[in-house]
1. If helix-only ellipticity at 222 nm (-39500 (n - 2.57) for each DSSP H run of 4 or more, over all residues; to 500) computes to -24000, which of I, II did it come from?
2. I have 24 for relative contact order in percent (Cα under 8 Å, 6 or more apart), calculated from one of the structures I, II. Which structure is it?
3. Comparing distance in nm of label points 7 Å out along Cα→Cβ at positions 47 and 359 across structures I, II, which is largest?
4. If FRET efficiency 1/(1 + (r/R0)^6) of positions 111 and 423 (r between Cβ atoms, R0 = 30 Å, to 0.05) comes out at 0.25 when worked out from the coordinates, which of I, II was used?
5. One of I, II was used to calculate mean count of other Cβ atoms within 10 Å over residues 103-110, giving 19.4; which?
Structure I
Amino acid sequence: MPESQHIDRRSFLQKTSALGAGMSLANRAFARPVQKPGRVIGANDRINVGVIGVGGRGTYVGRAFGVVGQESANAQVIAVCDVYQKRINQNKDMHATKFNTKVDGYLDYRELIRRPDIDAVIVATPDHWHATIAIEAMKAGKDVYCEKPMCHTIEEIKAMIETVKQTGRVLQVGSQTTSGDQWHKAKKVIADGMIGPMIMSQGSYHRNSREGEWNWKIDPAAGPNAKGEDYIDWKMWLGKAPARPYDPDRFFRFRKYWDYSGGIATDLFFHVAAPMNICWGQPQYPYKVMAGGGIVIFKDEREVPDTFHLIGEYPKGHSIVLSSSMANSEHIPGLIRGHHGTLIMVEHGQFERYTPYITVKPEVKVVDEEYKAKWGADPIKIPIDKEDPLEKHIKNFLECMRTRQKPVLDVETAACAQVLITMAVQSYRQGKIVYFDEKKFQVVDKPPAQA
């Protein structure tokens with residue numbers, strides 16, 4: 001399991017392929033779940049939530065759901081699941097103490113999903129389990145709050161889109177950054193023509209700390225042969241990933257390994273790519289992606305790079321450039337360049353940190369008198385509401401469960417960000433430019449017209 005008890009990561013989990021091929025995990029074959037309708041939730045009904053994966057991130061988000069539910073949204077966590085017994089016990093104690101709520105615990109996520117009294121599931125496991133559990137939960141009639149990244153492979157992206165359409169379930173991808181006010185005001189700036197035709201978007205996600213580069217604490221007493229609360233169901237955690245002996249570094253620090261994560265691309269760049277797709281007004285799939293970087297500083301057991309960058313190009317002519325290092329914390333501004341102006345959404349460069357305003361800087365040597373009469377020639381600062389983005393993201397999800405509307409980070413918008421970062425991982429690992437055939441929903445080696 002990934003993130004130990006560190007409050008900023010994810011963790012965990014179990015097994016079964018919900019993507020069609022019957023999967024034999026832990027030497028058992030499981031039947032494909034039967035699709036079921038969910039409970040109709042009235043305006044005053046209490047929403048019951050189960051959390052699957054309660055490492056650092058899952059614990060944090062589960063607690064946030066408890067706070068929001070208790071204070072304003074009439075929701076509560078009533079069950080948690082993890083493959084590590086200690087995490088189950090700790091979460092049960094936390095919800096009992098903080099919210100006076102009796103919470104049941106499970107080592108097997110399927111037991112939680114089967115409960116008819118659970119309306120929504122939070123998926124906060126390692127990346128390689130996201131799609132399987134989210135799809136099974138939706139087919140069982142549950143709405144899903146799925147931590148970012150949305151999933152692990154291109155095939156899983158397509159499967160999640162199709163499952164949302166088939167089941168009519170609400171799926172919110174848990175990149176709470178997208179609930180920030182700046183992206184939605186930026187969307188209006190672009191729609192109003194204040195920067196003209198888009199040329200290029202840029203952003204970064206840099207940090208430099210031991211835990212920041214995924215070296216979370218390892219519990220030496222824990223493992224598949226341990227007893228009591230130290231027990232870990234390692235076979236369940238591996239799921240459809242390649243079988244291998246228990247490795248505590250892989251369990252507690254999963255983001256360092258390709259089998260379970262995309263490293264910087266999926267952990268950090270999702271927080272940049274998803275807001276960009278909201279700003280653009282129409283979420284878009286890239287048609288061409290290239291990536292580079294390497295293991296520059298942290299030459300330990302890791303497989304993923306500690307320094308990474310990508311370029312994505314889109315059919316409508318604009319591009320995106322993203323950079324990150326786990327060994328240097330200096331960001332670059334997050335902005336979108338247009339022919340008539342530049343929109344600066346995150347001047348300090350930290351997409352997850354509050355910014356008091358966004359700025360439109362006209363290209364004064366290019367804009368005509370009509371533009372100047374409408375917008376002027378001086379920089380324009382647009383104030384941003386200060387809100388807790390995680391609280392706002394959770395409230396949006398719970399409200400959409402009642403109204404059946406699309407949430408802020410719905411499956412289609414998240415899919416566009418996910419395709420970009422998943423292609424970047426593939427480009428880096430294969431050492432070549434890759435292309436996306438949107439009609440076939442496949443990554444290909446040549447531009448689609450020539451593929």
Structure II
Amino acid sequence: MLFNTFGQTVELGWDFYLPVIMFVGLIAAAVPVWAAIGASAITMLVMSGDLPLSAVGESLFTGIDAFALTAVPLFILTGDVLVRTGLSRKFLDVAEALTRFAKGGFGSATVLVCGMFAAISGSDAAGAAAVGRMTIDRLVESGYPRPYASALVAAGACTGILIPPSIAYIIIGLVLGISASTLFLAAVIPGLAILLAILITNIIVNRIYGYEGGGNVTMSEYFANLGTSLKSGWYAFIVPGIIFYGIFSGRLTPTEAGATAVVVTIIMGFVLGTLKLADFPPMLITSAKVNGIILPIIAFSAPLAEALAIMGVPQGFVTSVTSLTDEPWLLILMMIGILIAAGCVMETTPNIVILAPILKPLADNIGMNEIQFSIMMITALGVGFITPPLGLNLFVVAGITGESILKIAARAVPFVLCMLIVVLMIAYIPAISTTLLPDIYK
């Protein structure tokens with residue numbers, strides 16, 4: 001294939017196609033993603049000769065030598081501590097009290113608590129597991145079919161990478177050289193838009209099928225119940241308060257906010273008597289395991305990104321795509337299609353580190369703000385958490401409930417559609433992701 005890159009023709013041969021085929025084959029064979037990326041990157045470097053292999057080791061370490069990455073295990077650990085101390089159940093109590101007046105109230109409460117948990121852990125799978133164990137059985141008792149209850153939790157947990165602080169925004173910020181704090185601020189409105197879309201979709205579905213009744217409470221009963229819930233669980237909101245205030249006020253970096261949240265949550269656990277020293281080894285192991293999946297992917301993606309850049313693939317991709325059409329709206333639609341397709345077959349982290357450097361030049365070419373592009377990319381990839389064949393959240397809730405993944409996926413279709421609507425809004429309305437930013441970023 002010939003790429004016309006800045007007036008020069010770049011021909012891609014087997015030094016590009018063979019590593020790509022190798023990567024696809026290794027992923028299909030269930031080889032860990034980091035190993036597939038590493039093998040493909042090294043093969044590309046050897047065949048092309050563009051970068052000496054002696055530089056690979058340096059690239060591996062420089063790729064993860066970033067202070068911002070320290071925030072990843074800290075937010076994961078904070079979420080785990082919240083679950084073990086029972087503080088996450090306080091979120092559910094408050095969410096249930098807030099939605100008690102409405103028909104389908106507990107379904108709405110489930111979505112809200114997913115958003116609350118997302119505002120602390122930054123992880124979809126962790127949110128799906130934590131909230132699913134607390135709510136799915138109660139949703140079924142309330143009248144929801146188990147596959148739909150599972151789909152509701154899986155969809156609500158998608159907010160884990162969309163509502164700040166999000167691990168995905170830390171990673172894309174690292175890859176594209178954008179401040180994580182800036183991305184967190186930009187993601188507030190889009191994240192809440194996704195949460196609201198899922199909430200409204202559940203209300204509509206519930207009204208159509210009549211899954212859950214409720215809503216028969218007087219105003220005095222409603223506020224009395226809400227007051228009781230807030231009185232017994234207000235302290236649980238100290239943790240997200242620290243994270244949001246610290247980051248958005250500029251007093252704390254995301255890493256410092258994560259560290260502070262961990263310390264405060266642990267102290268609260270000891271004060272409440274719900275946390276013991278014996279709980280620390282499993283919590284630390286869980287955080288290390290998740291971090292151990294993310295960091296090798298980022299590390300091995302560094303030499304791959306360098307090889308692709310030297311070969312002119314990102315710029316060549318822009319030239320090839322824009323030769324088909326120069327309509328910005330159509331190019332945006334193509335990018336969204338690529339991201340959603342990629343999200344269906346691969347996890348968010350490798351998608352970010354592989355596709356962000358390739359697609360960003362295309363976004364730059366059509367004048368899309370880099371912040372808007374980042375928010376659009378993460379939101380589009382977030383749809384993949386509830387779409388087969390990967391659908392990580394589907395697998396998590398299926399493991400909790402024993403339901404068929406395909407049955408859950410079928411019930412998740414309305415949520416996929418509502419999320420796609422929000423993705424399109426983010427892509428075509430820049431103000432959604434830039435309104436809260438200083439003028440310098442607009």
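1. Here the read-out was taken from II.
2. Of the structures listed, the value fits II.
3. Answer by largest value of distance in nm of label points 7 Å out along Cα→Cβ at positions 47 and 359: I.
4. Answer by label: I.
5. So the calculation was done on I.
The numbers here are math on the coordinates, done by the rules we state, and not lab data. In this text the structure is predicted, and so the values were computed from the model without any measurement. Cβ atoms are built from the backbone, for glycine too; each structure is taken alone.
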